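I've put the structures underneath this note.
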Structure P
Amino acid sequence: MPSATHTSASHTRHRLSSALRELLPPAALLCDAEEMRPYECDGLSAYRELPLLVALPDTIDQIRAVLAVCREYGVPVVARGAGTGLSGGALPNADGVLLSLARFNRILEIDEHNRTARVQPGVRNLAISQAAAPLGLYYAPDPSSQIACSIGGNVAENAGGVHCLKYGLTVHNIQALTFLTIEGDLISVGGAALDAPGYDLLALMTGSEGMLGIIVEIVVKLLPRPERAQVVLAAFNDIAKAGAAVAAIIGAGIVPAGLEMMDGLALRAAEEFVHAGYPTDAAAILLCELDGINEEVSERILQVRDVLNRCGATAIRTARDENEHALLWAGRKAAFPAVGRLAPDYYCMDGTIPRGRLPEVLEKIEKMSGRFGLAVANVFHAGDGNLHPLILYDANRPEELELAERFGGEILELCVAVGGTITGEHGVGIEKIDQMCVQFPAPALEQFHALKRAFDPCGLLNPGKAVPTLHRCAEFGAMHVHGGRLPFPELERF
């Protein structure tokens, strides 16, 4: 006999589907469980939930219609791009509508003179650079998932990539946004000029994880292709030495286009997967890319090689041609899927620390790995201190997922304790919501909730994500104390 909850959900689904069928084309609404299954999670696949319905609009008016019906019935709305996010930001609400923006996939305009592209949110990150390539232009932020991830999702999570050290995150590379409020109002922020009038709502919307509005159009900045780009690979027999080399390069006044690091476990997995030519006997490698005019790159490469030698690199190699350059980066960008071959599952973390604390933090992560009995592969944007520890576990053993989550939580709290943050580019979603309680005091969280109410008074846009309630933080704090874990910023347990 069906439960009262199941009956209520079925009734709500029927009312919603009836209302939306009058406003959307038949192919724009999915109601059957099997049809909705591909939308049950994003890249954080350990958590899955079927929504009441999936809407696939292809016009702004259709999005507005979906929002109006959801507002009328008090039903939550979760916006989704390509579903490559790693923090559960696009996890559906069981009582809500999943709003897919996949059909908003057109590049509307490329302005060669102003070096901008006006695009819809479902456009793939890499497609922007491909479209701009004939003009000698490209879009700089390049997440590892750029072949699949959507620009709308990049804006929602403030995504970065291997070149964010020099060229910045998504927030630094967009010029204007157009979004729909929950009331259906169409608002544009930013503009054609570099300095837009009014409050900086453009930065506010970037990284807001679908909690403030539904983005329908984006103007991104394009950059000219540099005259030359060359990558240097350095191997180290000690991961702490590699970490120290990162700080030394930046300390020497050098700003590479990219400065990436992989530990032995990660680089061996990537080498077996891609055959990039990585030295598999190394404890860690650095990939340092220099770009600019020809003379500048030549001078910087000599400076970087000198720093690397002084920091104890056991081998240094400069890419000889474009093919080798591309292959070295291909190995780094394939590190996530490559590590997936080492264990049935892995839990990808995303925290940021001051560069100078890198050796210390890596050493403590290694000790945590021994304490939890779970291996960890480290892959990260070393130049800006953005860590991506990949915690290996087996989801077929229920206790291991819990261990991986606890391990990941301690890594994030360590990041905060050394002066960093709980996320660099993946967003908070549901994954890091408890660690928000560690990062921010109650007054700051209250301001976040006030801001949310200003944009979304009924709390229907992606509820339960990114910003925890004060009650949740109180419970989390109690768990820390009762579980024998110290509140921060104390570092004794590390």
Structure Q
Amino acid sequence: MKRISRNAIFNSAELSQNLTQKSVRGGVITISSQACKLILSTASTVILARLLTPDDFGLIAMVIVVIAFADMFKDAGLSMATVQKDEINHDQISTLFWINVLLSCFLGLCILGASPLIAGFYKQPELKTVTAVLSISFFISGFMIQHQALLRRHLKFGALAIIQIASQIITLGVTVILALFGFRYWSLVGGAITNAFVGTSMTIFFCPWVPGRPKNVSGIRNMMNFGGYLVGHNFLNYLFRNLDKVIIGRISGDFVLGLYSKAYQLLLFPINQLSIPIAAVAIPVLSKLQNNHIAYKQFYLRAIYFIAFFSMPITIFLFAHSKEIIILILGDKWLPSAGFFKILCISAIYQPITNTTGWLFVSSGRTNKMFRWRLSTIWISVSLYFLGAYFNGALGVASAHTISVLMLTIPVLWYSQRGTNIGTFNIFKSTFRPLLSAVFAAILSELIFPNSHNLILSCLLMLTAYMIFNCIFAFSFSPLMDFHYIIKRYLFKVA
């Protein structure tokens, strides 16, 4: 895999050439690499779930909430500004690089200083040292933010895939070795530090750009405004995604939080393994198509169709066989998390599609509207969380999460596409066939094999029925031919 040539880093002319071919090729690369990452993630989950206890995962989950909160500020939305902007130069990106480095170091010091407060809040003395050690990752990862952004801008998805897979393999190896030697939750801490170091080193290798001195150059203010609204949205979105864990950890303790966190993590497998790589391709491509409304609409609707085609049957299958999935992947001791898992699966059926609304806001430079949307709706989720906790404890919080996601699905789809010619109806039209096919396939599977605990047989039956229903509803074999065309044209031309 070639590195970016130093002479081509700020050459924007070639980026729009063969854009369709680059985007599809990038999608093939990233989805293929995501399959490898899924295997590694599953292996990591299976192995570590047996080497560690729910208390170990729960303890780390308590501090990860804080770490992840601080982590979104070190980027300051500036990496996405680098990807989205039509023209950039060396001075602009150098200035953004040093801003990211300074922010990362500052946040690392804040986490270090807050470690006693975090330990006191959760009444877990061990968290003081754990938080202090995890703060090291901030001092490392801040140096790769702009380099990663340049790789995305140049659609170097192969290099990004190599970085992610290699980091994941090395991180898993370090974590397992430490767990085998009895380091318990410290093995997860060691894995996090290793991941930051390996990821930063490899990113700089593939993007050998050397930043200059920071300067007050034109265009920086607009890029910082773009990033500022993005960070504001991410902050509010973080509250929505993590307040449930904070409440559960506070009212139910580390054991229940460990069960909930692991169920949530397991559910994110089918969502993240598909949505994240496609987003990595979609945002830079849509940014380049933002002035071509027809191509913009066609690309977006096609992308969400592929997401729905893969994610919806997986999520519905996980819902139908929640207990068996938990026992198979995590083991018998994690069975109490099946209740959380089933409730959360309902919210995840359409969530991969609503997640793509961020593509529309970011690629068209409307991060200010994305921030206003989250600001005007966050109170709904927060209120439901506290009501759920009051009436039904941890299960009530899980139910509140699902209800809030369902309530906001149609409004966010309508609001995000305003200003484009996509249309809310067209979004539902593009995703309706996979949804209907998945539901019918699941019902047929349950009718033929009621109460079946044979996951392989149920999976094969549902997959076959799903493809048949897709073809029936399309009145053709187009779902099969679409994928055949992509594989034939691009799979062997990714070098």
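Quick note: the coordinates plus some simple rules give every number you see, no bench work behind them. Computed from a prediction, not measured in an experiment: that's the story for all the values here. Cβ atoms are built from the backbone, for glycine too; each structure is taken alone.
Remarks
- Label whose coordinates, when relative contact order in percent (Cα under 8 Å, 6 or more apart) is calculated, return 14 (choices P, Q): P
- Which entry (P, Q) yields the derived value 21.8 for mean count of other Cβ atoms within 10 Å over residues 388-395: P
- Computed 16.9 for mean count of other Cβ atoms within 10 Å over residues 132-139 - originating structure among P, Q: P
- Among P, Q, structure where Rg and Dmax of the Cα atoms in Å as derived comes to 22.4, 68: Q
- A value of 1.00 for FRET efficiency 1/(1 + (r/R0)^6) of positions 68 and 108 (r between Cβ atoms, R0 = 30 Å, to 0.05), calculated from one of P, Q, originates in structure Q.
- Read-out Cα extents along the principal axes in Å, for residues 180-435 alone, computed value 59, 55, 32, structure in P, Q: P
- For helix-only ellipticity at 222 nm (-39500 (n - 2.57) for each DSSP H run of 4 or more, over all residues; to 500) computed as -28000, the structure of P, Q it came from: Q
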